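Down below are the structures I want you to see.
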Structure I
Amino acid sequence: MELTYAEKECARSRAFEGIWTNELDDVFADVARYYDRANNFATLGLLNPLRREFVSTIELHPREKVLDVCAGTNVIGIELLKREPTLDVHAADRSTAMQEVGARRAGAHGFHIKSFIGDAHRLPFPDHHFDVVTLQWATRHLRVMEVLSEINRVLKPGGRFYHCDMVRPANPFVKEAYCLYLTACVAFISWAFRSGPAALRCRRYFTDAIRLFYSTDEFSRLLTETGFSGVVGKSVLLGTVAFHRARKA
């Protein structure tokens, strides 16, 4: 019998709660200085084309209020402001180090992004507050149903949600090849960028997180289950990455 989403989330929490709670802050403090370069290497130079494709799916209107959840180094917020400079962009992330890099990047482009350091599972915003919410490259590190419920809460009725992340390939042969590649890639990046102790301790985690994550279609169904409508999912790179968009019902 197939597990329910609640049961799958419990399994993910049991496997990773210690890392999520005790390790990830130190990991991202360590990798902030080379995070974007490492991701570009890990995607074999495809990160920027993927980002452009993802950003092109986001519907924007002047003066809308946008929240970028797990904003990291503010790459997406900057790209959105390049498209529509009148946006009111907010960034939420648990890592002070990542947001410090992001603030410098935004300032270099002449943009100001309002930064909030905190837990994505408890967003510090009122109900029905944002026109658009984005979340990318972080969902596999989160208790997904809790975060999606929070995103739904802070969206205005009819508000748009856009998601991009690595996912578990539906094809089992692609999945095993992908996990082997990730294991080798993380090991090389740790060596090449001289990762600190926290990142080195979590090398295996990044592959394990994919194994227990969702496929493109599974994530689409999860969005519907957590209250979103008009869900559209798209697989890219042989199902190793997915784009999703949805609306608050």
Structure II
Amino acid sequence: MTLDLDDALRAACAAADRARSEVLPRFRRVGAETKADGSPVTEADRAAEQAIRATLREAFPAHRILGEEYGVEGGAEGPCWVVDPIDGTIAYSRGIPLFSTLIALLVDGEPVVGLIDLPALDERYTGVRGGGCLRNGAPTRVADAGDLSRAIVSHGDPFCFDRFGRRAVFERMAREIPLLRGYTDAFGHALVLGGGVGAMVDLDLNVWDASATQLLVPEAGGRCATLPAVDGKIGLVFGSPALVEQLLAWFE
């Protein structure tokens, strides 16, 4: 059976809508717990992922689903949805509106549908393979930037550079990039897609953190380079192709 990517995107958007209905009413009303791996979680994370899973199961009952909070369900083969109900739980739990919901569909391990939803900002970035990247339904593209001395460049949490064994790269970025900004998590990814931030380096990521971005950045005319995994986590360097090429040289 042929998979209709537009149908899959509609299901992802419906799932994100349901996630918003769980996340926004709890915003600035719930605190975080600490999971066994040391990362934070809130009741909103769990409720949103359950809502997303229910929506995707209804639309595509044969598909697998892999989510941050509830693991994997479904068979061992076939299309797989990857879900992060709240990317940026630290921000969410502290009342900072720069959190997101991430949904992507993988076929043969490659993303073919991607969604980054910023509920508190009412912005949603969506795309299917070969269909371009949209922000709230309008086409958007990465910045046409090639000068690291003039572009805004963003980075993930510095401790993630440590865990990825790349502290030296972060220190070089801090020394040599005048407009280096700490727009972390998928909020930073969205700023790259919107063209405001020229490029971003984000390390120590899980598959649900990265998959939507891996699809959306090329669809927005950019380059998304995936670094080799370290302890099961991957790194991304993405944005303007010219900036990505220069930043990748710092990893050699």
Structure III
Amino acid sequence: MTPAEPPQPSFTDRWGACYRLVKPGVFAFGNERPDASPTEQPVQEVEILEPYFMGEHPVTQAVWHDIMGQNPSKFQDGWSAGLRPVESVNMDDVQLLLSKLNADDSLKCHFGMQGFWRLPSEVEWEYVARCGTRGRWWFGDRDAELDAHGWHAGNSGGHTREVGLKQANPWGFHDMNGLVQEWCADHWERDLSTPRTQQPLGNGEGEKYAVRGGAWFAESDSTRNASRAFAARNKCSDGLGLRLVWEPVKPVDST
């Protein structure tokens, strides 16, 4: 287990969601274990060159409804449904959400910088999930410890739960392992043979995209940091949602 780091800069959006700074660094992308799935190899060292801010938990139903005017999620029952992750959204839905967010927030700044909203790349997602560790999960390799950190088939009760209920990783991020799979910006490639960078793999619109994190209905192995899966761009699933990244791009002109 990695020790907790000092709190990093963060900001809160108009819905109260927190976005935490992710600092540059180098890590081993993929699965180093000898029994690793072919989709998780070969392991390669990847450097994060540019800082970014990532949501400390997945986008909720309340936020999605406020931006999009509707809520496609399956699990809407109960007073706390708005605090559950939005799900049943495909890549076209996600791109529309990003377009609306960027149009609304084009003049907003954080820490004296303007930026834009996007999905994380697979590399960025795994870097945050690992938070400086190299095991199956950030807290170690034992399945028995997963219940304290994520929702999966063994403890979810057959549905999603409110975000942020499980213990955060040392960098302050919740629900990276389980609850809902999360869309990434990368076009799907079945293994890691292509050299990776912080930038997502593929240009333009793809037919299949990488998804990460496992879901409420997944067995524990699918929630590992290195576990990879994919979804067709038009797929909607009650175990598939998203987490946002805000990328700073330029200082605000003070003249």
The value -15000 for helix-only ellipticity at 222 nm (-39500 (n - 2.57) for each DSSP H run of 4 or more, over all residues; to 500), derived from one of I, II, III, belongs to structure I
Quick check: 0.45 is what I get for FRET efficiency 1/(1 + (r/R0)^6) of positions 63 and 135 (r between Cβ atoms, R0 = 25 Å, to 0.05), calculated from one of I, II, III. Which structure matches? II
By the measure relative contact order in percent (Cα under 8 Å, 6 or more apart), tell me the structure among I, II, III with the highest figure. III
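Read the figures in this text as sums done on the coordinates, not as results from a lab. Bear in mind that the values here come from a model prediction, so they are computed numbers and not experimental data. Cβ atoms are built from the backbone, for glycine too; each structure is taken alone.
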